[in-house]
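S.K.: Pasting the structures here.
Where a number appears in this text, it was derived from the coordinates with a stated rule and is not lab data. Because the structure is predicted, anything quoted here is derived from the model rather than measured. Cβ atoms are built from the backbone, for glycine too; each structure is taken alone.
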Structure P
Amino acid sequence: MLPAGLRAEANRVQSFVEMFTEAQRILRAMPPAQKLRAAERLYYSARQLKAAALRAQHPAWTDEAIRHAVREIFLYARS
């Protein structure tokens, strides 16, 4: 029998695998136009999240400075 901490971690990994498998199934079933819309929503959500993080890190920055920083970050982003 696994120790409680390892058992909990194994359960988290199993849950992740199940969610990932379900997400793949859903994505495969989507028509291309729906996939494109989902990707676009993810992109703009990521920009909003980055802007919120920058506002929290730099409360004195103006909205224009935040917009500029987000634009620069996404322009030169690498993955």
Structure Q
Amino acid sequence: MKKKRYDSRKLVPVAVIKAAAAGDPLAVQMVLNHYQGYIIWLSTRTMYDETGKAHYVVDEMLKSRLENKLIHKILEFQVR
């Protein structure tokens, strides 16, 4: 038997997607919150100190750019 690929509790509800695409700021924030962990993971960088020890830090500029790009794509998304 095939396993479900997505758990419905982890998906953004269609009503929220429609509201976000229509420009509702609360819905856009809900979508951003949904993807926040992934955005942070993408914008995490490894920095090395003078002893060579690795430190993981979030590149705030990259994080901001990713959030802005997601907002832009949400607002131009067309729901059929």
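S.K.: When helix-only ellipticity at 222 nm (-39500 (n - 2.57) for each DSSP H run of 4 or more, over all residues; to 500) is calculated, the result is -28500; to which of the structures P, Q does this value belong?
M.R.: P
S.K.: A follow-up question, please. Given 18.9, 57 as the derived value for Rg and Dmax of the Cα atoms in Å, which of the supplied structures P, Q does it correspond to?
M.R.: Clearly, the read-out refers to P.
S.K.: Identify which of structures P, Q gives the largest calculated value of mean count of other Cβ atoms within 10 Å over residues 29-36.
M.R.: Comparing P, Q, the top value of mean count of other Cβ atoms within 10 Å over residues 29-36 belongs to Q.
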